[in-house]
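Given below, in the form of structure tokens, are the structures.
Nothing in this text is a laboratory measurement; each read-out follows from the coordinates by a stated rule. Computed from a prediction, not measured in an experiment: that's the story for all the values here. Cβ atoms are built from the backbone, for glycine too; each structure is taken alone.
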Structure I
Amino acid sequence: MERSSQRLVLFDVDQTLVSIGGGDVIALNAAFEQVHGITDAFREFTFAGGLDLPLMIEAYRKWGIMTVGAGEIPDLSEFKPAYFEHLIRTLETWADGMVCPGVPDLLESLASDPRVQMGLETGNFKESAFIKLHRYGLDVFFGEGGFGGDHFERREVVASAIAKCQERSGRIYSPGEIFLVGDTPRDVEAGRANGVRTLAVGTGNYTVEELGKLNPTYVLPDLSDTERVLGLLLGC
């Protein structure tokens with residue numbers, strides 16, 4: 001691989017690129033009831049900044065379906081296909097979701113710049129991340145990333161995203177050439193843990209003031225000012 005002077009921009013999915021408005025939770029509950037017979041299984045769970053793998057471990061422990069010890073992973077071979085199918089069906093007619101402000105224009109601009117590679121760093125399973133993005137026509141901008149169905153910690157998701165994007169492109173990025181864009185403190189912390197720059201956006205459950213206290217590289221209310229965001233990400 002050759003060292004690149006380009007940019008790798010990693011995006012979180014939920015509340016950064018798209019807001020599903022609870023459609024994914026409906027699908028999770030439907031799948032859990034279908035497979036395990038438990039209604040409204042995720043009603044008390046917190047999702048912001050979380051990862052799907054630890055979420056499933058917590059659910060299996062909570063409902064006593066199986067004992068999951070430290071480092072152990074429950075058998076999700078029935079649950080995952082059921083969840084993905086319910087998610088597709090739910091989002092087909094789902095009216096409460098939306099693309100976050102400025103996202104289409106920003107992704108179009110980044111995709112047209114030969115210096116830029118884009119990837120995902122998301123708490124979702126890989127399949128559910130692309131189902132959500134496909135619903136709003138954004139999946140075409142992404143080919144690789146790190147996913148919360150494969151890891152226990154957000155910093156591991158980011159590290160995986162960097163490694164996979166480098167492998168896909170054949171480039172090696174220095175930490176200063178990588179930006180992580182996300183809406184939660186966990187995104188900022190995971191970026192810092194990997195030594196990369198961060199752009200925090202207030203389109204989720206955290207305000208600009210709350211995110212700013214974590215000292216991200218930059219913080220904005222949203223991604224609607226395309227020229228400004230491009231200037232920050234590309235150093236223009």
Structure II
Amino acid sequence: MTTLLALDTATEACSVALLHDGKVISHYEVIPRLHAQRLLPMIEALRSEAGIALSAIDGIAFGRGPGAFTGVRIAIGVVQGLAFALQRPVLPVSNLAVLAQRAHREFAAIQVAAAIDARMDEVYWGCYRLEQEEMRLQGLEQVLPAERASLPRLAQGDWFGAGTGWGSYRERLPAVAACAGDLLPHAEDLLQLARFAWQRGEALPAEQAQPVYLRDNVATPKKAPV
């Protein structure tokens with residue numbers, strides 16, 4: 001059976017999950033600014049709990065963003081290190097999709113408007129609908145001011161708002177039936193999405209573990225004054 005490791009550090013939460021012998025185990029902590037110190041020990045604890053060697057892992061999934069620049073880079077650095085060392089493929093997964101999948105798991109939501117507080121008075125935004133137990137993107141993922149966020153054209157039925165963007169900007173976002181403004185991505189849901197991607201043959205070589213920031217200028221150095 002396939003053994004997959006999933007990890008996420010794109011927001012205040014740091015989490016890891018492991019699929020082995022058809023069973024899922026996970027560790028989740030909300031530890032702002034401590035991801036770099038805690039991620040590898042959490043992976044080791046998970047491996048020990050499962051009673052396997054790292055070499056038993058078939059693929060490594062990770063939250064590829066959008067999210068905090070430093071957090072996303074921490075995940076990618078660890079993933080690439082492990083993937084190159086073990087010669088295993090990687091599975092990048094959208095953090096907005098992970099939020100939507102968690103909203104389905106915990107709140108039975110079928111249509112989810114995922115929003116992560118992007119600071120600078122903006123949100124990372126994506127709308128998802130459940131199809132065959134997988135949250136799938138409707139339209140595009142974007143970074144934009146909260147009042148410019150919108151549900152899909154011709155959207156019908158109830159929508160559920162998930163993520164810190166709802167906690168910060170609910171009054172400026174589209175009307176939804178309910179929301180969880182403190183919800184953060186969880187590696188358990190990342191792992192579920194990675195399983196679908198793995199079955200579709202979407203695993204990539206380690207060097208293709210790249211971040212998705214949505215905000216183009218997040219890592220652009222400022223030009224020196226002339």
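Here FRET efficiency 1/(1 + (r/R0)^6) of positions 62 and 190 (r between Cβ atoms, R0 = 30 Å, to 0.05) was calculated and came to 0.75; which of the structures I, II was it taken from? Walk me through the numbers before you get to the answer.
Details: I: 0.75; II: 1.00.
Answer by label: I.
To which of I, II does the computed value 14.1 (mean count of other Cβ atoms within 10 Å over residues 46-53) belong? It would help to have the intermediate numbers written out before the result.
Numbers: I: 19.1; II: 14.1.
Among I, II, the structure yielding 14.1 for mean count of other Cβ atoms within 10 Å over residues 46-53 is II.
For mean count of other Cβ atoms within 10 Å over residues 6-13, which of I, II scores largest?
Across I, II, mean count of other Cβ atoms within 10 Å over residues 6-13 peaks for II.
Can you tell which of I, II yields 2.2 when distance in nm of label points 7 Å out along Cα→Cβ at positions 118 and 214 is derived from it?
Of the structures listed, the value fits I.
With distance in nm of label points 7 Å out along Cα→Cβ at positions 182 and 198 derived from the coordinates and found to be 3.2, which of I, II does the value describe?
Answer for the origin of the read-out: II.
Out of I, II, which structure matches 23 when relative contact order in percent (Cα under 8 Å, 6 or more apart) is calculated?
Derived from II, not from the others.
Thinking only about Kirkwood radius over Cα pairs in Å, which of I, II has the largest value?
I
Tell me which of I, II gives -12500 when you compute helix-only ellipticity at 222 nm (-39500 (n - 2.57) for each DSSP H run of 4 or more, over all residues; to 500).
Of the structures listed, the value fits I.
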